[in-house]
Structure I
């Protein structure tokens, strides 16, 4: 489990939690601030860190005690973010070569720009599976966000959408090529959706009552998806079984809102939520199959 920590005073470092819940502060660049976003099964962590003049730089930590390695930016850029890493060490994210953001992949060297849809100028590669297929979004002619896949990190391909869609995002892809994310439909409600394959029409994952917006943020290799649903008042942490059935996960004691960010193949779910006094904490629901049990992951 990786993320960032808000201490009493800056800098705010990237952090990692061990399976036992112990917290490690990751070494940062000269600017001090950092954010860990993705980690693979080998424990290699990716994210971003501030350099001496506070530019956000994509970095990799080879362990929780390693110094960060900058991954590099597209030509002319000084800002980048790494979002995911697969078992082969392929990393995806985005780089700003002078404005706007461009989706990129790092294959052990300098970043390579991933293609945009026709008329597009910007995008974001958010996840990559072990087969080397990144997913995310790009803009397009008349569109601000359209869910896409780059099969084999090659040419971009738009995913199909719900009827009347104006925006869609692909958030994650598992080993079987199942993709999750979000898509709106006629009337403007944004639904959490699942694409059974890159060429499939998306299906709406079960909504909470009074849904205003929802997003499926991650899916594991067993097909369990997690995310968040918002009813106009509260954000609820959600998990969908492979058959599509919905579970609303418990909040922290005294909490009013939470969201799920990721799930691993042991069905452990991580996210964030508030607690008494409005303090936002990292949460581990461990494991999904033993609900309603969950653990509060706090600072030492």
Structure II
């Protein structure tokens, strides 16, 4: 319950949460009490700074209740129609708080009260008017909200599969990661054929990271939009060696992940030679630990990356 409350309060700034609580109090407690419990003879309502009494006050409590009920619903759901109507009602209250003391109070203090109350409610009106973006409905599709690409882990079963299908349905291309190659291949084939998206299979997992197995996945998911994210694993050297394993999937490499290039347990120079031979034009992504000086680190990384290709 605590996490739910924190989540709900976090959807809007503190001052808007106060307005939500105020509208809820007015709609649920105060105005109904005024309308049904307060005697007609002593009832009073104020609109635009003008006092109304008796049955006129009773009738005007109905639109007052409707306004606060709408404010409660609108602030709770952050409804789109709250802009500009919340600011418009606050502007009416600002006008009323200036007019009311000038009409019904006496002495010079009424001018001070009018200025101060007008400033406070004017500030509230400005806050509401400036909050248009907070009341905007999110874009209709996942692609509009999150972009062109999504990484889905555990994509061989359960919620991972359903996430992948939902993203693909909205036209989002996918990077799929899972341990069961056969399931991954079937899903990649399904999504590319049904939705025409691009799918990149991450070379992870005890079995999937073996390039002969990944080649079989690509044979099943035989579509131009299905490819491999080469992950620079130690298993790339297993079996018949690096060159053989690279050639198994060289026509399907869409992107490359690289570890620290100074590591001598992996043939990064050979990898770059092979990538240049197949005229690879995708991205090479550095999967390296964080640094306190990232710009300097990436300059060194780039220099070594170029040196391995004999470009400097």
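A short reminder: the numbers here are calculations on the coordinates, not readings from a lab. None of these values were measured; they are calculated from a predicted model. Cβ atoms are built from the backbone, for glycine too; each structure is taken alone.
Listed values, structure above:
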item: Identity of the structure behind 0 (criterion: helix-only ellipticity at 222 nm (-39500 (n - 2.57) for each DSSP H run of 4 or more, over all residues; to 500), calculated), options I, II; result: I
item: Structures I, II, by distance in nm of label points 7 Å out along Cα→Cβ at positions 82 and 178: label with the highest value; result: II
item: Test item: distance in nm of label points 7 Å out along Cα→Cβ at positions 34 and 162 calculated as 3.9, pick one of I, II; result: I
item: With volume of the Cα convex hull per residue in Å³ derived as 130, matching label from I, II; result: I
